[in-house]
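Just so it is clear, none of the values below were taken in a lab; they were calculated from the coordinates. Source: prediction; values computed, not measured. Cβ atoms are built from the backbone, for glycine too; each structure is taken alone.
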Structure I
Amino acid sequence: MASLLSHAVTALSIGTCFYRSGTSKRIWTIGALCSVIPDIDVVGFRFGIRYGDFWGHRGFTHSLVFAALLAGAIVTLGFRGATPALSRFSLWTYFFLATASHGLLDAMTDGGLGVAFFSPFDNDRYFLPWTPIRVSPLGVGRFFSDGGLAVLQSELVWIWTPAALLAASAWALRRRGSAMET
């Protein structure tokens, strides 16, 4: 998996594409949480759930169906009406993309069993053809090691830099659009 911090950075960069003046910081916080929630499946290890099982790591909670369901639940329960800045559909789309980005990043790592993108319909695990991101250790203690430093270096190149480019592009396009309106 990519580190939790890098998952959140990805969600926040996606959020720049949805930013409108007056958007609550609560939305960006929820988006960042959506990006890390799929790893809730690691608690299954404590209950004897195996990695490759439906509820195992990178299983159902990393799927596109889970991303859609989570986004729908958040919009339905947390946003009864449209926000002043974003429609309910825009909120759902942002939360879906923030959640789905988790599986996408994990499928770009060089370890693990792959991601069950199509669960519950297909529990097969997939990697993308290109896996440049070093897989992050599951334990916090192991993250603070030489291996953890190598993961952070990999993520700076393959996650943080593209995330910064996406955010800068979204801001530049927004500025250009507002300059054209005046």
Structure II
Amino acid sequence: MKRDSEPLGTSPAAGEVRIERRLPGPVERVWAYLTDSEKRGLWLAPGAMDLRVGGRVEHRFRHSDLSHETTPPAHYAAYKAGHVMHGTITHCDPPRLLSYTWGDEGDDSEVSFELSPLDGGDVKLVVTQRRLRSRAGMANVAAGWHVHLGILLDRLHGRAPRGFWTAHGRMEAEYTERFATAAAGGAST
């Protein structure tokens, strides 16, 4: 598959985004990239994670550290120095399922990572984020996961990671159009 051409995510329900990827395994390797701060920092964000239901999650985002692109576009300039996101683990079944809240209490969504082995030693990863409040938020989240998972693919294949900001801007526009079209037609994508 051509780099940057991974399939688009879907919105199987209102306020929900789902993205599936086939990753080089084994499952335990991919689990480590989800849960180990150092490995997670290579594609998403480092931070402490207390792997138990009720445990705290911290993500210290510095998107400019993920690729060669160090300067965000103007509308994301406030995030140039990074930001921190906290959550609470809601499900933990190593190495198959990890779910946690995403964001401030009262205004949080929930993200789930489901892993299952595939033929040839590969792994199916399904990322689902629920309780998103707007189409614009869904497009931003879908674009974020799309690009972060692309960087994870790059890292797992030993390639230099794609440019985060360029890819995110392109994908956010694509998801905005996709979700608007689906809403206008009354169908989910």
Structure III
Amino acid sequence: MLVYRVFPYLPSAAPGQPGHPCYLHPSAGGGRLDNPARYSVWYLSYDACGAIGEVFGNQQTWSDAMFGYPALPGSRRALATFTLPDDLPILDLDDAHTLLVRGLRPTHVVERNRAVTQAWALRVYEERDDRGQSKWQGVKWWSFHRPQWRLLGYWGSTLPANVHVEQLHAKHYAVLDAANTLCKPII
């Protein structure tokens, strides 16, 4: 499967270094699914415009300036395309039975209450099969900004394989698509 991520890109970055597409910043626990003492999470989207919408959806207006990333000098946000195996065991949180079995409501999934989302994510991570193996390598759900955008929180042990990096700018096809979908003016 192809998945997408917006990240601060530094073309000279080596693998494992900030600015490289396969670099995953050590989390301090601020993400919706984060439980850094137990696992690291790749936040990905099944759609390029969904990855962009998730990062920039709260901004009132969009412009080329939003792609700068001053925290990493010389970098600029880019769109990375990755592959993951199609047969990964991913828990689909857009399934009523899945929610019912875990005592979750749709609002528990999409709300921006990190204490709630991190708690259910840890419970899912800790689910085991009859051999004691982890049942899931991540969860998928829908975007707060646009329910048609499917998101993936991946904590599996195999790194996503980077296949492509595209510099982002105000005229990039996925930026235009996301801006149009979210009714965001581009200045």
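Figure out for me which of the structures I, II, III the number 0.1 belongs to, where distance in nm of label points 7 Å out along Cα→Cβ at positions 41 and 121 was derived from the coordinates. The read-out comes from structure III. Out of I, II, III, which structure matches -16500 when helix-only ellipticity at 222 nm (-39500 (n - 2.57) for each DSSP H run of 4 or more, over all residues; to 500) is calculated? Considering all the candidates, the number was obtained from I. Each of I, II, III could give distance in nm of label points 7 Å out along Cα→Cβ at positions 49 and 153, but the derived value 3.5 comes from I.
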